[in-house]
Structure 1
Amino acid sequence: MIRQIIFLMALLITLGVFAYSIRRYFQYFKFTTKRPLQHIGKRLWVTLKVAGFQTKIFRRPFIGFAHAMVFWGFMVILFGSIEMVFDGLFGTDKVFSDLGWFYNLLMGFGDIFAMIIAVAMIVFLTRRLVLHIKRFSGIEMKPISEYDAVLALTIILVLMLTLMGMNVFYINWAILTGKEIKGIYPISNWLAGFFQNAGPEQAWFWYQANWWTHILMIFIFANILPYSKHFHVFLAIPNVFISRLEPLGYVENMENITKEVKMMLDPNAPFDNVQEDEEEPGRFGALDVDDLNGINYFNSLACTECGRCTSVCPANITGKLLSPRKVMMNTRARMKEKGPGLINEGKAYDDNKHLIYDYITEEELWACTMCNACVQECPININQPSIILELRRYLVLEKSKAPSGLNTMFSNIENNGAPWQFSPDDRMLWAEGLSIPLIADEFANNKTPEYLLWVSSSGAFDDRYKKVIKEFIKILNYLKVDFAVLGTEESDSGDVVRRAGNEMLFQMQALSNIEVLNKYKIKKIITCDPHDFNILKNEYPDLGGNYEVQHHTQFLQKAIAEGRIKIENNKFARNKITYHDPCYLGRANGEYDAPRNVLKAIPSVKVEMEKNRSFAMCCGAGGGQMFKEAEKGEKEVFIERTEQALETGANIICTACPFCMTMLTDGLKYENKEKEVKNYDIVELLSMSMGL
């Protein structure tokens with residue numbers, strides 16, 4: 001009875017302290033903005049896939065397998081821990097043993113996993129203390145982070161050793177006393193042979209010693225976790241459940257901006273949800289942690305500081321200050337600092353500090369290319385760029401603070417409908433001498449072409465990409481595709497301004513474009529620009545623009561598969577070609593096969609870069625980077641990516657994006673390789689192979 005009382009007291013203290021510790025976290029959520037959760041069934045499937053099957057952790061196969069085994073092992077061992085709680089409360093021993101074969105199965109696997117996890121802990125400790133893995137370091141990683149990790153790993157190691165010790169001495173005690181062994185313990189049964197010299201009293205003593213050490217260590221560990229980065233033990237699975245379901249390239253719409261823009265574009269339009277006495281709109285973007293949404297804050301709590309995100313960040317790789325891990329750690333730290341004041345004084349609380357400036361600098365924010373490599377890599381689906389974007393929005397929309405190159409680009413798009421200072425009337429100059437149908441002319445003749453070719457600002461004004469558009473039109477004509485272009489009615493899609501934080505200008509562009517597209521009853525769109533492909537496909541629907549959008553590589557892949565395209569020559573047969581995955585075609589929309597299938601049809605030697613497909617590195621142009629000076633670092637992102645391409649020995653670098661083409665062409669010039677190595681778009685290679 002005394003044993004039960006002691007156990008009950010330990011359990012109550014554990015639960016009480018744990019409840020007190022986590023209460024503060026949940027109190028802070030009420031100061032963040034709310035995000036409704038929909039599509040519960042789909043969320044459950046994503047949780048099962050990502051958290052249950054640990055699919056993303058396997059992106060690094062060896063260490064990923066070790067982590068997955070630890071996770072699965074804990075899921076099995078949890079059953080035994082629950083049994084111990086019941087035994088401690090009711091004075092029983094092996095209370096669940098009546099479950100028969102199921103009990104034997106769980107005990108057997110639990111015993112095996114105890115050994116596996118113990119070995120994994122030794123490997124993890126060795127990696128930290130001896131091998132000093134690079135991603136475990138960084139300016140954001142203080143000594144306390146290392147101590148925290150070592151402490152947690154050591155506690156888990158002790159837990160596994162005491163679990164096996166408990167099983168070993170239980171087996172010996174049962175054998176010595178002639179009792180039935182409840183459960184199956186393959187590892188401990190073997191280990192028990194090394195401890196057979198102990199008598200029944202000694203075996204029972206060591207069984208109890210290991211039992212109490214194990215359960216009390218669980219209680220202690222549970223109350224360390226809320227103050228540790230290992231709080232993810234509790235939060236990782238729910239974090240996956242609440243994570244975004246949309247494609248990685250998707251940016252959530254700002255409804256308060258939509259309302260403002262619609263009133264600006266048409267002040268006389270009726271809006272049912274607008275009242276004359278309506279309060280002034282709240283802050284645009286995020287200045288501080290309480291301007292973020294609850295999912296952003298939950299992400300920061302769930303972050304385990306593993307550094308996988310930072311290790312693939314192109315800005316960080318090239319020596320710039322940005323670290324996606326630091327963004328999450330600083331978000332968490334800022335709420336920890338500001339939270340108590342918010343509880344005491346509410347939203348009016350002001351300690352003269354902010355998430356921007358005091359925790360995350362402008363230099364860090366503007367270094368991000370919005371490539372989403374960090375999101376792709378995170379094992380628990382944390383979305384770091386969503387916080388970066390909210391902070392950018394505040395700087396641009398509230399403070400009009402952006403790098404000078406971006407301000408120039410904003411002005412050009414607002415006045416000219418393109419990032420460069422060209423007149424909108426010049427938008428069809430690229431087509432001089434060509435007979436290209438205009439949608440307005442077709443519509444005037446009561447015709448609606450099957451496809452709209454979205455030329456994009458790059459296709460209309462960038463001298464190099466004009467050639468790509470012309471080659472694609474040759475193929476469209478060869479295939480006798482019924483298409484037309486908007487001509488001077490086309491305006492910039494707004495992709496770059498949205499990701500640079502200028503949501504107001506983006507929505508003005510998008511709503512104007514949607515009005516034009518819907519006027520002509522456009523249903524299908526083809527574009528050569530992955531950024532425009534992504535935004536037309538994934539983000540325009542939020543504003544009323546619903547279209548079937550294809551990237552030109554997808555369109556060409558289908559035509560090749562249908563046998564409509566014939567290769568007429570072996571122009572590139574002796575060439576070695578490497579393909580660079582554009583972020584907003586590949587990672588953002590999962591399209592890796594279409595461009596490779598098109599290349600496969602072109603006789604040549606294909607070689608992959610070491611970083612390809614979902615592991616591919618950004619060219620450095622995204623997120624507005626193409627229109628501004630890069631932040632200080634060891635090298636430019638485009639130089640790093642060009643060097644990766646050159647390492648393949650290819651004499652042709654193939655792209656499928658105007659931004660990538662510009663950056664990699666500049667990279668070849670920087671490396672003095674522009675004469676030896678050529679940079680082509682896929683459609684150019686195909687067109688030449690067809691003899692067009």
Structure 2
Amino acid sequence: MSINNRKRSITKGNRALELFTNGEGLVRIFATYINDDPSPEKILFFHGDGGNGKSLLLKFLLTKCCKRFRSDIWQEELKPKTDVEVAEYITQKADDWDFTNVPAVLHDFGLRLPGEEQPQDPFYGLLMLRRNISSKAQELGYCLRFPLYDFACVWYLKQKGKLSAEKLKELFPQEEIDFLVEIANALSDTSWGAIGKAVLGLFSKHLGEKFLLFLQQRGLKQEDVQAIQEMDVDRELIFELPQLLAQDLNAAMSQPNAPERIVLVFDTHEAFWGVEERGVLQGERYFAENEWLRHFLAELELSSGIITVVAGRELPKWDKSHKFPIPQDCLDAQSVYHLSPTDANKYLQLAGIEDATQKQSIINYSLDASGQVHPFLLGLCADVVLLSAPSQVLPTFDLTISFEVKASQLINRLLSYVDRKIAYAVHALSACRAFNFSIYEYLGQKLHFDTVKPAFDILTEFSFVWEAQQRGQNWYRIHDLVRRLDYESNQEEIKTIHQQAHTELETYYRQLGEVAEAIYHANRLDWQRGVNEWVEKFEKALEQSRYEQCRSLLEVRNELIIQSNFQVGDVSCAEGDYFVTLSQYEQAEQEYLEAIAAYDLQLRLTPDDTVTHLNKGNALQRLADLQSSLSQHTQALSRYEQAIASYDTALALAPN
């Protein structure tokens with residue numbers, strides 16, 4: 001089938017938004033947060049199974065529903081209407097003069113991006129959020145400034161030896177660069193004790209009269225700047241950044257020229273732990289993963305017009321954390337269900353599928369055990385029908401097979417309708433955590449598939465290829481389910497493509513110096529080699545106080561394949577050392593306990609392994625050292641005795 005004759009996927013991009021169904025009630029709730037005065041002071045949390053449309057819902061709300069109506073229109077005309085009527089008016093019928101567009105930002109924790117900037121990272125993730133807030137506000141004519149947070153970031157970069165004009169241009173909005181360069185120069189040209197006064201002077205110079213209002217709202221003083229200077233950047237400052245950004249945003253939203261509302265949307269909350277880790281981590285170690293997000297959300301003054309929306313597979317346990325707990329009554333939890341058969345029929349009708357028998361067949365195939373229609377399967381089915389030749393009779397699939405098998409069959413059917421080289425490219429790109437045209441070209445040259453732009457455009461229109469918006473324009477990622485199906489495939493051709501792609505991508509990222517990303521691909525080629533390198537690089541980075549690289553490796557760690565209890569122990573022990581260094585003692589204790597448990601599991605399989613006994617002794621000794629430093633002397637003594645016993649066993653097995 002030629003490129004030019006291919007029909008556009010119905011579930012890609014804006015076309016998918018046009019087919020959005022079954023969300024009218026949630027649209028109304030979202031509109032209430034934007035339009036009611038005062039706005040509900042809660043965090044709106046959408047939860048539901050993976051693939052059931054949460055991300056599409058968020059995109060729909062961001063694209064079509066971030067509108068604040070005149071009070072009379074909202075109170076008198078819209079609120080009395082039904083959910084369907086409200087949603088229809090907001091998304092289709094409203095005139096431009098009836099409402100004001102609201103700045104809205106999407107921050108997707110599920111993105112896996114090359115380089116240091118990861119949406120989950122406590123430093124770079126916040127910077128991505130800050131940059132996007134400024135950008136979206138600027139697009140609508142608002143100017144939101146974050147002076148103290150920006151100073152803290154510049155100070156952090158300086159202390160880490162990364163401060164340069166080029167780095168500032170990379171991390172901050174263009175309109176802030178002159179201001180930040182002046183701050184950087186002040187840090188170099190001003191004595192330590194005079195930096196606070198100099199920095200406040202620069203704030204006043206660039207903010208002008210607005211600075212006085214900002215000062216009143218923020219309570220900013222010279223001592224605040226000095227307090228940042230006195231913090232250890234890795235043990236203290238990095239954990240204060242969420243509060244600094246939140247308080248600056250609170251102050252900015254209280255200015256006379258600020259927008260009445262701003263929407264912050266966080267998608268894929270479960271990505272902080274990874275699919276494998278979410279049910280394994282316990283205690284404060286579990287809560288440490290998303291600590292900066294809880295800290296940031298807890299500091300926001302929602303009464304100032306800040307609307308926060310979070311989406312995830314499960315309701316959060318934020319109220320159970322000792323650090324920055326968020327009570328359950330501060331959440332407005334809303335379930336996102338699959339589609340009803342009626343809504344699925346409406347979806348297919350909008351998509352241009354009119355044959356009643358065909359629609360019913362698609363709906364039947366997309367049903368789950370509860371009798372609801374899975375949106376991901378429905379979209380794939382519709383893609384298959386619209387891409388097939390009109391005269392072609394679609395085969396009947398077994399309706400009793402699992403969701404994963406159904407999805408795999410549909411994806412294979414989709415790829416059979418396009419040029420073989422495009423299908424080849426899809427399998428190669430599923431090895432990437434994120435990709436753009438440059439990576440597509442690189443893999444195409446190495447694996448010998450088409451690298452022309454029209455072929456790339458076709459590929460990115462499939463319903464299982466999503467925009468990686470946090471990475472920037474024209475970045476994409478293959479749906480996680482498709483990536484997993486490809487990785488677990490028994491088809492020799494797909495296995496070969498994946499192996500070749502991971503090989504080339506490991507080389508690609510090593511050339512760029514992106515160690516964590518290279519280790520991810522090395523692990524996919526040889527899990528043991530990847531894990532060994534992860535431990536080696538992590539321990540070396542920790543020894544050299546390169547904590548940013550430690551965080552980058554920790555982010556990749558959630559996706560590592562580890563098939564040995566012994567190496568789970570080594571990884572957990574290294575993580576424990578990291579948390580001790582950063583004075584995060586509860587997390588460190590949890591990691592050491594997990595390491596000890598992993599070594600015990602290994603010893604059940606290999607009871608006479610000397611190295612396992614030795615490493616278990618090391619983990620016990622480190623835990624004892626930690627407990628001793630915390631004056632937990634009874635527990636420490638018990639752990640020291642256990643460590644000695646492990647060392648004695650190792651010596652008995654290897655007396656020389």
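FYI, it's all coordinate maths here, none of it is from the lab. Predicted, not measured: the structure shown is a model, and the values here were computed from it. Cβ atoms are built from the backbone, for glycine too; each structure is taken alone.
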- Work out mean count of other Cβ atoms within 10 Å over residues 36-43 for each of structures 1, 2, then name the structure with the largest result. 2
- Item | Source structure (of 1, 2) for helix-only ellipticity at 222 nm (-39500 (n - 2.57) for each DSSP H run of 4 or more, over all residues; to 500), computed value -18000 | 2
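Can you rank 1, 2 by distance in nm of label points 7 Å out along Cα→Cβ at positions 108 and 340 and just name the one with the largest value?
Biggest value here belongs to 1.
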- Message: Of the structures labelled 1, 2, one was used to calculate P(r) over Cα pairs in 10 Å bins from 0, in percent, giving 3, 14, 22, 25, 20, 11, 4, 1, 0. Name it.
- Response: 2
